[in-house]
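Next up, some structures in structure tokens.
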Structure P
Amino acid sequence: MIYEGKAITVKEIEGGIAQLNFDLKGESVNKFNRLTIEELRSATDALKSQKGVKALVVTSSKDCFIVGADITEFTALFAGPEEELVANNLTANKIFSDIEDLPFPTVTAINGIALGGGFEMCLSTDFRVMSTKAKVGLPEVKLGIFPGFGGTVRLPRLIGADNAIEWICMGKEYRPDDALKFGAVDAVVAPEKLFDAAIALLKQCLDAKIDYKARREEKTTKLKLNAMESMMTFEIAKGFVAAQAGKNYPSPVESIKVMQKHAGMGRDKALEVEAKGFAKMAKTSVSASLVGLFLNDQELKQKAKELEPAAAEVKLAAVLGAGIMGGGVAYQSALKGTPIIMKDINPAGITLGLNEAKKLLVKGVEKKKVTPEKMADILNSITPTLNYGDFKNVDLVVEAVVENPKVKDMVLRECEDHVREDTILTTNTSTISVNLLAKNLKRPENFCGMHFFNPVHMMPLVEVIRGEKSSEKAIATTVAYAKAMGKTPVVVNDCPGFLVNRILFPYFGGFIGLVRDGADFQQVDKIMERFGWPMGPGYLLDVVGMDTAKHAGEVMAEGFPDRMKNEGRTAIDVMFESKRYGQKTDSGFYRYELDRKGKQKKVVDETTYDLLKPVVQGSKEFSEEEIIERMMVPLCIETVRCLEDGIVDAPAEADMGLIFGIGFPPFRGGALRYIDSLGMAEFCKIADKYADLGPLYAPTAGMREMAKAGKKFFG
């Protein structure tokens with residue numbers, strides 16, 4: 001044994017060939033944490049001093065190769081001074097450079113996922129052989145940074161600057177065929193042949209059939225572009241990427257600037273440029289938010305995993321009520337491998353539901369995400385019916401009929417009589433109390449809410465609503481089914497609007513108040529879109545539907561009359577009374593026309609201003625700052641209230657619910673992280689400016705205490 005640690009071992013295997021193997025003890029995956037990096041330093045030193053070693057193969061004993069850096073260490077690491085971050089990266093890079101400079105040929109056998117720092121490890125060896133089951137990529141831009149272990153230096157020199165820009169700025173994972181086509185790997189083989197192929201490649205180097213030194217020189221010298229080529233490549237890319245990424249996500253463009261800056265340098269100087277650029281991005285609020293999101297997502301996954309022992313297996317599901325929503329649920333379930341029965345009371349509903357599933361599958365075929373054969377299999381997994389004939393075999397039912405408590409109550413009680421005693425019943429509702437719907441059920445312990453967001457196939461969130469009598473089995477099974485559908489489940493307790501809608505309507509309340517006080521709804525939309533929302537509040541109301549918004553608003557007003565009940569008519573009332581329900585009627589705050597591709601296009605409608613006149617009481621000009629504050633303060637305070645009221649257990653759940661449910665700007669991290677970024681004391685000071693607007697703008701007593709103590713929700 002040349003070296004033995006807790007994450008890495010090095011041994012000589014045959015004919016002077018050494019094997020450096022990653023196998024982080026106590027973990028299911030390999031990752032670059034402090035321990036692994038320290039051991040890689042020691043292992044590399046041992047290889048440098050070991051006599052008789054003629055070649056090196058790098059392997060992994062786990063199903064993945066290396067998933068990347070340990071992101072749980074990022075928060076503390078990024079909190080330090082910028083100079084320390086630069087020094088930290090250069091120290092790590094010295095290790096990768098020493099591997100690259102070993103006096104013999106090196107190859108990595110990529111058996112599974114190699115992302116971020118894991119793929120940068122692969123780039124430091126002379127060659128890469130990849131299993132057909134592996135994936136590689138540099139996804140760091142998704143965390144608001146870019147590769148910091150030499151990825152911006154080695155990859156452009158290996159596959160060309162234009163290709164490297166695509167890899168780094170898009171942050172995609174690449175399958176073996178694509179990786180080979182780009183030249184990021186040198187061979188792709190079946191998993192069982194991977195190790196032998198890597199050894200065979202090393203032997204060819206040792207027999208002088210392959211010049212490994214020439215390959216190494218390509219990666220360690222300056223980029224082979226003349227001044228004009230360099231300018232054209234990088235300047236064009238900067239413009240295109242800036243337009244795609246937007247100003248709120250600076251790291252993709254910054255990575256191009258860094259690659260451009262070190263294009264004419266040798267490896268070591270180029271790595272210094274990369275380290276400084278990486279540190280600059282790591283210190284941004286965008287990176288803090290996106291890293292926080294990743295950690296929040298891990299927390300949600302861990303909570304879901306903890307529920308697994310109590311979950312029953314869902315081999316067959318059912319959805320009650322076809323239509324657009326039912327068809328979407330059926331499509332998503334079948335797509336992800338759980339067969340589903342789709343029941344409705346009339347053939348027209350069945351046709352609508354099946355057509356929705358077919359439409360989505362046809363799009364999948366057109367985009368080459370689904371094969372025609374797979375489409376047929378998925379459609380065959382959806383069984384349409386007008387009766388309860390096969391419901392004794394159903395493990396979980398999603399009720400998705402109209403948003404009417406009497407209708408839902410009738411359908412749920414009827415269904416309960418046709419399923420097994422252990423079948424889980426769920427209701428897809430956005431406003432109706434789960435406890436209310438449970439009252440007339442024989443087995444309320446087998447019942448909970450399962451709130452999907454529309455459109456089902458696109459929206460990642462599912463609220464799993466726990467009623468007073470919902471059993472752990474009911475919650476765990478529903479969470480497991482949501483995960484099996486490819487969704488992110490958040491468990492919430494019952495209250496009007498649950499989590500997402502309860503928080504959304506104070507945001508709409510801020511919008512209604514601005515319109516009432518004379519703000520131009522189009523200006524509000526533009527400012528909130530610049531703030532980072534995918535659409536402004538007026539546009540969002542058009543998408544949600546004014547009829548839906550009015551109904552949900554009445555539920556919120558009844559549940560929280562002190563702060564969500566409006567005095568007199570509102571802009572939503574005006575639209576509803578005029579039957580301008582939004583996109584579904586082609587008019588709301590805006591008009592909607594079909595573009596050349598047959599998609600609805602938003603168009604300004606000047607008549608909206610005349611319609612709104614009866615509910616506009618002022619003509620004040622609002623600054624951008626005022627509009628943002630009046631929109632965001634109610635939303636943020638209600639998020640805190642949900643946490644304080646125990647609707648969710650943790651800040652991570654609240655923030656992820658907003659990001660996945662209503663498109664809260666990810667680069668801001670969620671409402672609670674947004675408060676943290678301002679500081680609670682500063683947030684309360686902002687809220688107090690609008691005290692005259694009522695309880696919607698009043699921080700809670702708990703928030704005042706946090707402000708005094710200087711506490712945060714995260715960290």
Structure Q
Amino acid sequence: MRGALGGPRVLLRRLREVVAEPASAQERLDKIVVLIAANMVAEVCSVYVLRVDGTLELYATEGLNRQAVHITVMRSDEGLVGLVASEAAPINLSDAQAHPAFSYRPETGEEIYHSFLGVPILRAGNTLGVLVVQNRARRTYSEEEVEALQTTAMVLAEMIASGELLTLAEPGAEPAVRRPVHVTGAALTDSIALGHVVLHEPRVVITNFIADDVQKELRRLRSAVQTLRAELDLMLESGEVAEGGEHRDVLEAYRMFAHDRGWVHKLEEAVLTGLTAEAAVERVQSDTRARMLRQTDPYLRERLHDFDDLAHRLQRQLLGYDHAPTRDKLPEHAIIVARSMGPAALLDYDRNRLRGLVLEEGGPNSHVTIVARALGIAAVGEVPNATGLVDPGDAIIVDGAAGDVHIRPSPDMEGAYVERVRLRARRQLQFLSLRDRPCVTKDGQPVALMINAGLMVDLPHVAEAGAAGVGLFRTELQFMVAAQFPRTSEQLALYRSVLDAAGGKPVVFRTLDIGGDKVLPYMRNLEEENPALGWRAIRLGLDRPGLLRSQVRAMLRAAAGRELRIMFPLVAAVQEFDEAKSLVERELTHLRRHGHKLPDRVEIGSMVEVPSLLYQLDELLERVDFLSVGSNDLIQFLYAADRSNTRVANRFDQLSIPVLRALKLIADKAHAHGKPLTLCGEIASKPLGALALIGIGYRALSLLPSAVGPVKAMLLELDAAKAERLIVPLIKRPHSGASIRAKLTAFAESEGLPL
């Protein structure tokens with residue numbers, strides 16, 4: 001290393017000695033900058049720490065005016081130091097004063113120094129500060145010197161992250177590593193939780209950063225890389241992924257990166273600076289994460305996850321850890337933070353201690369979100385770098401209703417949320433007092449409020465909420481949380497348990513709505529241009545009748561001696577319903593022939609969620625025993641706008657006139673044919689949406705369990721006839737596609753309806 005006395009390995013060994021000495025934080029920092037300056041033959045070495053207020057403070061220096069320590073403070077975008085911090089990348093200049101970003105601070109006395117090398121102090125991709133060396137002579141620092149300074153910065157990052165520097169800071173100017181952080185993601189559940197962070201995939205804890213024997217560390221690294229590559233090859237050749245699909249694509253990406261010579265070369269270079277193999281992986285991945293988090297290209301940001309996973313696997317390989325995340329006993333009020341998670345993994349946690357979930361991935365319609373709602377926990381998804389922003393045990397608030405996540409919240413913020421939770425609890429007690437009251441509007445119109453469910457954990461909500469039954473039981477969730485295709489006997493056991501738990505109240509079983517974007521982990525994934533409009537639900541069931549028949553047979557046997565309601569999803573044509581219904585009749589004949597006890601009554605219905613059915617309602621209603629409107633899909637198909645796509649989801653309103661006209665058409669046709677009609681979808685789970693539905697003729701709604709109380713409270717105060725007199729004329733008159741939300745809100749306020 002040009003001009004260095006002993007090189008980076010000697011520096012790291014001496015740093016280890018300094019860090020181990022009994023001394024104050026300031027004394028230790030002062031010795032560190034002297035050591036670095038001497039080792040790199042630099043006339044200046046300075047440490048700047050990022051503060052909670054977003055500024056950078058000079059914490060230690062060798063060569064600049066020491067009176068400037070804790071006095072010099074600059075914005076995080078000010079000067080060359082600010083540029084290093086904001087870009088999270090090294091800056092190496094032979095004449096710093098010629099750079100347009102150079103900022104002169106007279107108290108430091110740095111005007112006599114020309115060459116400048118600054119590197120970010122990074123941890124988990126987050127900038128904690130900046131480490132700088134300077135010289136009077138105009139020179140460009142070598143690549144080896146840059147590498148050495150980056151390695152040294154890693155040791156400083158751990159010192160800052162430990163909280164050791166908190167004793168040096170004034171209130172309000174503490175190091176940013178422990179600062180309160182507020183991030184916003186996608187609101188997934190209507191709940192709030194306060195608790196402490198538990199990482200779904202715990203970080204590998206590195207206790208030894210500095211190598212005693214560099215050649216030994218190189219051998220360890222190369223051996224671990226070879227083992228990792230062999231493991232990936234073996235997984236790709238196994239029967240589970242050999243057929244193709246999403247899992248194979250992910251593993252192929254891992255293998256490509258694992259064989260990338262540039263990545264391995266960076267790891268080896270980091271080891272050669274004096275780091276242990278696992279610390280080298282940590283340093284390279286932290287640099288990669290910092291760079292890629294600043295990319296705007298979504299493809300490049302997605303590749304960050306691949307590199308994160310690969311680095312995590314390699315570290316666990318080096319330290320001999322099992323790759324599977326642990327499921328140790330949770331602390332009280334646990335909030336799980338994860339990059340992504342399957343529904344089965346969430347069910348593995350202790351439900352009595354689990355309070356919330358924060359995901360980097362996972363939107364409102366993901367499988368894990370459905371399970372989170374069933375568990376009644378607060379959940380927020382699509383939070384960038386969530387796992388990099390937290391440490392295990394951090395205090396955290398998850399506002400699933402607003403999509404807000406507060407990490408290490410201030411006492412005032414925590415107090416405000418505690419009060420909100422108390423208020424919600426008081427409201428829940430008020431709703432609980434309504435549980436046993438019949439749901440009848442003020443003018444005597446009975447309304448059946450049922451719940452949407454999909455797992456056994458949902459069923460207690462029927463009694464807790466005083467619901468009239470289960471208006472939609474999503475049978476696919478059993479398949480999503482299973483490691484392999486559930487046998488007919490397993491399905492039978494679930495359906496029988498559901499009917500038992502419902503206590504005689506009606507349950508509507510929807511047959512499998514899988515395929516498209518709902519890919520089972522053990523099912524081959526077919527690439528489709530538009531999966532929501534692809535090979536899914538009843539289409540898949542009719543093309544693979546063995547799958548549908550086994551499910552129907554399990555339902556029929558589970559309901560022996562009881563009433564059974566079966567509903568088919570995504571029916572687009574009457575002929576599809578006819579085919580599916582005939583399959584049920586064949587299964588009934590089969591069971592009858594083999595002497596099985598049959599249900600006392602079987603009712604067969606259809607979901608209305610494809611717009612083509614709006615023009616086949618008379619034909620369909622002659623065939624069905626009941627109808628259920630799947631408003632979520634119907635509305636997005638009407639507007640050709642994916643409700644999970646934030647760029648287009650807000651381009652229409654569920655309470656727009658076209659939507660309400662379509663929903664009223666279905667209600668009018670069902671009433672004319674004398675067939676029961678239910679609506680299950682998000683619009684029904686909001687009091688204002690339920691108000692609109694009652695006004696256009698709906699008298700049975702299937703809701704989120706948490707929505708039964710608020711909707712019932714509104715309905716008990718509602719004059720349904722008044723609502724009809726307001727809404728029907730509004731949706732009949734000529735319009736421009738406008739929403740009636742404002743008029744409904746004004747009506748609710750004038751009537752004193754709780755919303």
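Values as computed for the structure displayed
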item: Structures P, Q, by percent of Cα pairs over 38 Å apart, for residues 42-417 alone: label with the highest value; result: P
item: helix-only ellipticity at 222 nm (-39500 (n - 2.57) for each DSSP H run of 4 or more, over all residues; to 500) derived as -13500 - corresponding label from P, Q; result: Q
item: Structures P, Q, by percent of Cα pairs over 45 Å apart: label with the highest value; result: Q
item: Structure (P, Q) behind the derived value 19.9 of mean count of other Cβ atoms within 10 Å over residues 18-25; result: P
item: Value 5.5, calculated as distance in nm of label points 7 Å out along Cα→Cβ at positions 130 and 626, assigned to which of P, Q; result: P
item: Origin of the value 20.5, where mean count of other Cβ atoms within 10 Å over residues 554-561 was derived from one of P, Q; result: Q
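Computed from the coordinates by the stated procedures, all read-outs in this text should not be read as laboratory data. In this text the structure is predicted, and so the values were computed from the model without any measurement. Cβ atoms are built from the backbone, for glycine too; each structure is taken alone.
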